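Below you'll find a set of structures to go through.
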Structure 1
Amino acid sequence: MTSVAAMQAEGLEKVYESKGGEPVHAVRGVSLEIQRGEIYAILGPNGAGKTTTISMLTTLLLPTAGRAAIMGYDVVSQAAQVRRHIGVTFQEMVLDEELTGRQALDFHGRLYGMSKAERAERMRDLVELVELTDALDRPIKSYSGGMKRRLELARGLMTSPDILVLDEPTQGLDPQNRVNIWRYIRALRDERGITLLLTTHYMDEAEALADRVGIIDHGQVVAEGRPRDLIAAMGADVVELTGSGELAKLAEILRDVAYVSNVESLPGEGESETGRLQIGVDHGDEHLAGLVQIISESDVVIRSLRVAKPSLGDVFMAYTGYQLRDE
């Protein structure tokens, strides 16, 4: 690996021993490369390996196999150097609510050996960025959820990191506060050149913020690229068919149609059950009549047919499926 990229991982794995003695593969060979000044989003269902991957990249967990480097420093053998280059905000808020905002930031700076003058200068800059100047000397317990998230963002930036890692940065926030956090994240990249790695369950968040996304499922990267490229690969439009009959046979027929780019079978398909097919179609409106003709000639009874522009959510579902997941 070279030191050019902000973050690199090659074949990263994490295996746990279960109570029954069987190994549990939380991460199965994740490889990724994040460039400096990039916003990269990791997407995945619950239990897919997102948090475990983040924990290894930030030195909180030792990998079982593989390698990772941050700004050229190995996350295992050079963990101390790695920590000097990163800031992290966690999915669960970890704020002492008896402290004031100023005290929380000041204590964090002290832990990293910052001088009093450095701490004061950074606080002035950061509280202005996240718009907490008027609340800085109030107890954190009086803050709203959005204010606490903004304080955590400021705390993660206290040490002037090259890379900021955000684990579900807008979880639990209302739409207005989510948009505000998005604005701060963009400013960090555009005005300060910070590299950002984030995990999120919100497809609109990843689509709005990320230069590139990586979709992780079952501990592996199953898709990676710019959101618009991944969406384009779905086909110009998505036609969702709900029906009953031999949906699997229809899916095979449709895959050979020239204007159909892909066909995904969704849960419930079978000869007698109602099921769904997600069909990527170039110019769906123009080809809808042709699709209906093909379907009518098959052993499938149409319950509904819907044409929609694809989204990153469609990409996510195509790669990870619709089945329920446990943590």
Structure 2
Amino acid sequence: MRILVVGVGSIGTRHMNNLVEHGHEVHVVDVNREKLKMAASIAKGTFDFLDEALKIKPDVAFICTYSNDHITPALKCANAGCHLFIEKPLSLSLDGADELIEIIEKKNLLSMVGCNMRFHPAISYVHDTLTKNPFFSKKLWGNFEFGFYLPFDKKDYQNTYKAKKSMGGNLIFDGIHELDCAIWFFGKPVEVVCNKSILSSLKIDTEDHVEMIVKFESGTMCTIHMDYLQHGYSRRCKVVCEEGTIVWDFVQGNIGVITTSEREWFWKDMELGISYNQMYVNEVSYFFDCISSRKETFNSVKQSLSVLKLALAANKSCYTNVWERIE
């Protein structure tokens, strides 16, 4: 397929490399000339402007710009007839989202908002357990945690989007995998209360920690913690059901299950077992399979609106200091 990658920062470069390795004709567009120079040896073509790039009539567009600038290029690419893969989060607002969905449906396009954690074997295992195991049919509460030390991420962390509101930095949206998994596990969220602030001396104008509580239509309660403070990467979850509990820890690489029937913990080794990059390869392969079979993806732009609305309501609650309804 002829693919256009819009934005070749870290995630755009990852997708570009994976797509080229799997035999696709890849072109890239970015306003940053230095990034284009780096991409030129790999991509078939490079462009400074999106309108110019769309003249090659790509089949698929990968939207990998900053989080606060996904909808505008997505609208242009959809109008040009491109199937859309949009990196998480879909946007930082609802502006243009309904218009984008209307164009996608009118032109019969396939879309997907990329959430690579859905393709981690442990997350898939938890989802399957909660969906298929009768001991986990009634979900009572869940807990998600995500954190790492921002200066360990990049030496010049002060100049990355995570540290700058002007570049779309917002920890709630940076940690949106946890919100996505919560909705994938528990269904429709109805209400949220949230607090975020800066506790540390990090040189950022975004928050460095978030504490969130979400109520779901099913009655499930969920707490979500995110931070840029922990000096070691952390990502874990726990789900307590009426007759069973399941826990997962990314760093430890295992899943624990206990039920009212089997009253002792059963531990399953769930290290990634593959390169970290394999999640991204698998999600893109899934996307292309959906295009080939004309089958809607399980996280289309329309479906991902629930995650965006939860994030927006949580962000609003940080300023109103009350529970916010999720429309």
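Please treat every number below as a calculation from the coordinates, not as lab data. Quick caveat: nothing in here was measured; it's all calculated off a predicted structure. Cβ atoms are built from the backbone, for glycine too; each structure is taken alone.
A value of 4.8 for distance in nm of label points 7 Å out along Cα→Cβ at positions 19 and 35, calculated from one of 1, 2, originates in structure 1. To which of 1, 2 does the computed value 19.5 (mean count of other Cβ atoms within 10 Å over residues 99-106) belong? Label of the source structure: 1.
Once distance in nm of label points 7 Å out along Cα→Cβ at positions 67 and 227 is computed for every structure in 1, 2, the highest value turns out to be that of 1.
Assuming 33, 23, 20 is semi-axes √(5λ) of the Cα gyration tensor in Å as calculated from a single structure, say which of 1, 2 it is. Spell out each step's value before the answer.
Values: 1: 43, 23, 18; 2: 33, 23, 20.
Value 33, 23, 20 for semi-axes √(5λ) of the Cα gyration tensor in Å corresponds to 2 out of 1, 2.
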